[in-house]
1. Match the computed value 0 of helix-only ellipticity at 222 nm (-39500 (n - 2.57) for each DSSP H run of 4 or more, over all residues; to 500) to one of the structures I, II, and report its label.
2. Taking relative contact order in percent (Cα under 8 Å, 6 or more apart) for each of I, II, which is largest?
3. Which of the displayed structures (I, II) returns the greatest value of mean projected area of the Cα convex hull in nm² on calculation?
Structure I
Amino acid sequence: MFEPRQPQYAWGQKVSCITDIYNDGSHPERPDDELLAPAGTSGEVVNIGHHTESNTPIYLVEFPGGLVVGCFEEELAVA
């Protein structure tokens, strides 16, 4: 068994997305493939989970308007 990779970002940290974030179906109230957060949008890490198959952290980021989206590290940068 592998130890979970340590997250690069912390709860409460301000981040911005470096790529456009689209709905992958995880927001059923919105159309699939809808743009949820354009590149450059700032938000705050509100929770950190872990993807067991890829051994990577997943961040729940709250963007303006209260939209919370799951993001991988490679989609984020320090704001």
Structure II
Amino acid sequence: MAGKRNIEVFTAGCSLCDDTLRLVKDAVASCGCEVTERRCPPQQMCEEGKAYGVRAMPTVVVNGAIMFEGRITREQAALLTR
């Protein structure tokens, strides 16, 4: 990996979002990446999400760019370490 990544996971607090957050944290646990949950109110986008152009939750943002929207797989989460 080129360097430590800043990973933000936008969630609404639902089980799908919780699963995505867990997958991301598990995938990057050994790489030293920082994972931050950005919880937005249901049916409303938080200011941070608006700034990135987030349209759905969960959304995974890496170093300021949207990487995944919606449910991710274990394989997709593994891509976060590359």
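Read the figures in this text as sums done on the coordinates, not as results from a lab. Predicted, not measured: the structure shown is a model, and the values here were computed from it.
1. I
2. II
3. I
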